[in-house]
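Once you scroll down, you'll see the structures, which are given as structure tokens.
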Structure P
Amino acid sequence: MTMTDPIADMLTRIRNGIQVRRKSVDMPASKMKSSIALTMKEEGYLADVEVVDEGGPRNVLRLHLKYDRDGNPAIQEIVRISKPGCRVYRSADLVPEVRRGLGVAIVTTSKGVMSGRKAREMGIGGEILCSIF
């Protein structure tokens with residue numbers, strides 16, 4: 001069965017994994033999901049990202065979730081913004097600040113997937129994929 005929104009599926013798997021306090025979450029790998037996960041790791045929301053070859057038809061993307069010493073997750077909220085039915089594009093000066101700079105928006109641009117902060121610095125707009133706090 002085909003999936004209409006694999007990015008929303010990825011974010012839901014992360015959200016569900018955090019709710020049950022899992023150390024890692026597995027999902028089918030793709031270039032887009034890998035680049036989103038690497039951006040989340042750069043921003044400090046994930047402990048590690050790895051692509052595992054389990055011998056099946058597709059590789060598996062394994063995301064190691066990050067928690068503090070008290071067991072609180074690094075990701076408090078993760079929301080999909082641009083959806084297949086309603087794409088959201090913004091120019092560089094209109095890329096949103098999440099929670100006044102405490103969170104991060106993930107943007108796909110002509111230069112690749114990056115955080116909203118980096119896109120504003122480079123002066124590049126694009127599609128706003130999700131926001132994380």
Structure Q
Amino acid sequence: MSATTTIDDATAIREVPARIMSAWAQNDGDAFADVFTEDATMILPGGIYATGRNNIASFMGAAFAGPYKGSRVFGEPISAKILGPEAAVLVTKGGVLVGEETEVAPERAVRATWVLAKQEGRWYITAYQNTPIGA
């Protein structure tokens with residue numbers, strides 16, 4: 001792995017949350033799921049466990065039509081580790097923004113772990129889990 005590749009990958013993995021934020025801002029379940037690998041898993045508070053890109057798209061599509069309608073999400077990397085040429089782990093802090101909020105309310109603040117896989121030159125989420133930080 002060259003130094004250039006490492007720097008490019010380090011930048012690219014830190015940009016994955018921006019792809020999620022963009023899809024969320026559009027309230028687009030399909031665009032959201034497109035950031036995940038075909039066989040990805042997503043675990044959210046409340047016992048939510050979605051496997052596979054299609055199930056993630058379906059869950060998020062319903063959420064964007066219901067409880068997440070009109071909301072935004074924020075996440076910023078606090079830790080990033082490249083494990084190899086096609087694997088990385090990213091830890092973020094953030095959460096869901098509602099209305100005109102510019103900062104995540106304490107009751108919606110989370111820490112998240114993103115396991116990333118590089119496929120065809122692009123980084124995707126292969127496993128995602130978040131945990132509330134607590135008020």
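Each value in this text was obtained by applying a stated rule to the coordinates, not by laboratory testing. In this text the structure is predicted, and so the values were computed from the model without any measurement. Cβ atoms are built from the backbone, for glycine too; each structure is taken alone.
A few notes on this one:
- Look at FRET efficiency 1/(1 + (r/R0)^6) of positions 18 and 66 (r between Cβ atoms, R0 = 30 Å, to 0.05) for each of P, Q: the largest one is in P.
- Per mean count of other Cβ atoms within 10 Å over residues 34-41, the highest-valued of structures P, Q: P
- Distance in nm of label points 7 Å out along Cα→Cβ at positions 42 and 98 - structure with the largest value, from P, Q: Q
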